[in-house]
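Participant: Okay, got some structures for you below.
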Structure 1
Amino acid sequence: MDYRIFSLGSNDALSAKISDRLGTALGKIKCKAFSDGEQYVQFQENLRGKNVFLIQSTNPPSDNWTRLFLAIDAARGASAKSITAVMPYFGYARQDRKDRPREPISARVFATMLESVGTNHILTMDLHNDAIGGFFRTANVDYLYARPVFISHFKTIFRDAIDKDEFVVVSPDEGAVVRAQSYAKRLMRSAELAIIHKERDIPNQVARMKLIGDVKGKVALIVDDMIDTCGTIATAADLLVENGAREVYAAATHGVLSGQALSVLDRSPIKKVFITDTISGDRSLSPKIEVVSVGDIFGDAIQRITNGESLSALFEAE
């Protein structure tokens with residue numbers, strides 16, 4: 001299958017890793033911003049009849065979304081055979097439902113916009129809610145998971161604690177239990193799990209946290225899909241230490257790390273936070289943060305898509 005992949009600028013380092021995995025060069029494209037902030041995109045090679053993959057994480061600023069929409073429209077106008085938006089991080093995924101009157105369901109809005117400009121296929125990783133795929137009516141959606149990369153890494157990093165049954169995976173809330181359990185059963189014979197229960201006096205504001213499970217004397221790993229301001233995860237780490245955890249670590253696919261996240265993390269008892277490179281690493285990061293690349297998984301997924309093969313083999317670690 002004749003295909004080309006392009007980086008739209010939000011994560012050029014990850015795009016380079018993906019192209020290296022595929023053994024092909026990134027396509028030639030011109031992306032720039034005019035002095036008034038408007039975005040401009042121009043493909044600098046022929047796309048007619050080709051399957052086009054556009055790599056763009058849609059974390060802030062909103063220019064990342066704008067550039068993706070413009071590139072999709074340009075590829076459609078250039079007679080591309082199919083257009084796949086490769087979105088390692090899908091922005092607005094947390095706004096996936098209406099909690100109050102007169103609110104938008106923002107994730108659905110962006111799904112509709114992606115389809116309206118001509119997207120045939122979405123390839124993304126660890127959506128905040130997999131049900132977001134249901135917002136798409138015409139485009140096919142494929143999900144990837146960072147879990148295989150993390151599991152392989154953690155089996156080495158935490159080998160001693162795992163072998164001694166002194167390791168426990170922690171779910172930061174009830175909604176993340178399934179994800180945490182999927183890690184626990186792949187890392188430990190007993191698949192031991194602890195859960196942090198959040199009590200709220202008012203919506204969206206955590207008043208208290210309670211721990212369900214035993215962490216005393218153990219190495220605890222908090223697993224989530226993203227880390228943003230680090231406030232909740234730092235409070236969770238304090239709770240684990242208070243309950244006797246020997247060491248506390250955290251892992252999340254998407255390191256959003258907004259606001260004062262890094263200073264909050266530096267003051268917390270967390271020894272290390274593992275994130276992937278779904279969001280560009282071209283920024284200052286705390287020495288407590290370790291980045292694990294998912295470039296190979298995305299490269300393998302694109303290869304399988306072009307060959308008409310299943311992606312399910314990519315879901316498990318070696």
Structure 2
Amino acid sequence: MTEMRKVFGEALEKLMRENDRIAVIDADLGKSNGTYCLREMFPGRAFDAGVAEADMAGIAAGMTSFGYIPFICSFAPFVTRRIADQAAVSISYAKRNVKIVGTDPGITAEKNGGTHMSVEDIGIMRAIPGFVVFEPVDTEQLRQSVPQVVEYDGPVYIRMCRKETPDVFGPDYRFNLFTADVLRAGADVTVVCSGIMVETALDAAEALAKEGIGAEVVNLHTIKPVDTETLLRSVRKTGAVVTAENHSIVGGVYSAVCETLAQEYPAPVVPVGIRDRFGEVGQMDYLRRALHLGQCDIVEAARKAVGMKGK
């Protein structure tokens with residue numbers, strides 16, 4: 001396995017060599033986020049704004065007026081809740097082509113604890129008009145996604161794990177920013193998942209199969225806009241849904257799925273996610289148990305969702 005931040009830095013380096021309009025701004029976390037080396041390679045297009053995230057967003061918005069496509073990078077809470085006004089007004093309202101990268105989302109912040117544990121960042125960025133919200137699941141998906149994010153003309157929020165993640169996709173995978181991935185077919189329940197919960201959902205589907213429950217696993221990598229076509233095709237087949245996310249169930253994947261189904265095809269939806277609370281200090285295994293983000297939680301939710309059909 002390779003660290004996500006390493007692949008992210010390599011993907012940006014390749015694109016910056018091909019396109020002199022791409023720029024990178026860090027908020028004193030270049031080494032942590034894998035972009036520090038770009039400052040030596042591209043001294044006129046890779047900067048450190050210091051611990052001044054709001055300024056970083058304003059600088060990036062201004063750079064777009066001169067044709068640049070800036071990526072601004074920091075830990076997820078610092079480029080979402082800390083700069084929500086700049087993201088809304090300076091970037092989205094002003095129609096600026098800025099890409100925001102938030103790392104260590106949710107429980108992946110681990111020992112940095114509750115203050116650094118963004119469990120609300122998807123909800124914040126989904127609520128700002130005009131933003132695309134994307135969460136890559138592994139290095140292959142991240143590698144393929146960066147060029148498409150550059151090509152997309154508009155603000156994008158990338159919610160990215162910094163460290164190693166299990167490989168879900170192989171080199172034969174073909175990514176589309178606006179099309180969800182059906183990773184496993186099933187007829188009894190749809191498990192809609194994102195980020196680090198994708199591997200957990202696949203493991204849960206294996207366990208459910210032993211009980212005779214066929215779980216269809218859908219990686220909703222782009223949470224805004226929702227790929228309504230793929231979601232509805234799956235739910236019309238299964239009739240029940242579980243959502244699994246490394247985020248609060250308020251404003252994230254659960255909210256996005258429920259909003260879509262309420263209008264198009266009402267069905268029971270059982271969430272696996274963080275229940276209206278802050279995170280805490282701990283290692284990943286402990287945090288999964290404490291915040292109920294494990295395989296057993298998805299299995300239990302799937303049983304419940306299947307049992308709710310027709311009621």
Structure 3
Amino acid sequence: MTYVIKWRIDIKRIKVNISIQNLTKIYSNGHKALNSVNIEIENGMFGLLGSNGAGKSTLMRILVSLMNASTGEVFVNGMPLSKNRKAIRSFTGYLPQDFSAFPKLKTWEFLDYSARLGGLKDNRKRRDNVDEMLEEVGLYEVRERYANNLSGGMKRRLGIAQALIGDPRIIIVDEPTTGLDPDERIRFRNLLTKISTRDVIIILSTHIVGDISSTCNHAVLLRSGRIVFDGSPEALINEAKGKVWRIHATHEQFDEINVNFNVISTVPSIGGWDLEVVAEHANGYQHSAIDPTLEHAYVYYMEHKTESVLNSL
């Protein structure tokens with residue numbers, strides 16, 4: 001008990017790190033959602049990337065104590081999560097994939113309620129904190145609107161506000177931009193980037209590559225519950241250098257290329273099509289090499305390198 005109290009005092013002024021060690025989750029039906037996952041997470045933005053069903057949400061739920069691991073452990077600054085759930089929850093903010101607000105509460109009331117749940121007891125300080133957070137996420141002007149009547153993008157901003165209220169040191173967001181229009185997606189990414197400059201850990205779980213391309217300094221790729229890449233986005237992009245091509249295809253070649261290559265983009269051109277493809281080579285077609293983006297690198301790694309990585313584990 002003494003250790004937990006000391007932790008509550010120190011956590012506001014020390015750096016936080018998360019160590020995930022040999023984490024495995026097997027559901028009652030026998031499905032192994034996570035398989036011996038090991039990750040070290042430091043301050044800044046951490047991206048967890050993978051297709052639907054890769055195990056991302058399972059890992060997020062374990063990190064916020066909504067689910068128990070089958071084996072393995074999560075340590076926060078050396079403290080095992082399984083034995084210190086209440087203490088670690090007190091400085092963790094969470095935005096779930098299926099976030100929803102209570103329909104009978106106004107926007108400020110919902111955030112005020114979230115702040116009270118987070119331990120902000122002083123009425124005046126809590127109201128000031130609520131107003132500051134509404135300003136930060138761009139919702140102050142709609143603070144009197146019922147939360148359930150907000151647009152999709154506004155609800156997501158309210159979701160991140162409730163995750164941030166109380167100044168948590170660990171912020172976990174699960175598929176935050178699903179269903180948002182491009183403007184709201186950019187706004188959301190910019191907000192997370194701004195927050196990541198503080199002394200915090202932000203864990204961003206997504207299947208949308210663009211969500212982490214300009215924000216994360218550390219990324220992990222999950223496939224079938226296993227880690228297939230762990231490093232910086234720049235290192236992942238380097239994996240795809242010399243593997244991305246622009247092919248000028250005739251109308252007759254179009255279907256053949258779509259069958260034989262991973263086509264990233266298709267643009268009509270004079271006499272045919274300009275296609276961006278990810279492949280070991282583009283021999284047999286009029287082509288030129290182009291610099292890879294993170295999206296190219298993700299496709300290349302998942303389609304061309306994952307099987308060899310999984311076989312080596």
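Every number in this text was worked out from the coordinates using simple rules, so none of it is lab data. Nothing here was measured: the structure is a model prediction, and the numbers come from that model. Cβ atoms are built from the backbone, for glycine too; each structure is taken alone.
Participant: 4.7 is what came out when distance in nm of label points 7 Å out along Cα→Cβ at positions 86 and 278 was calculated for one structure; which of 1, 2, 3 is it?
Facilitator: 3
Participant: Here semi-axes √(5λ) of the Cα gyration tensor in Å was calculated and came to 33, 19, 18; which of the structures 1, 2, 3 was it taken from?
Facilitator: Only structure 2 yields this read-out.
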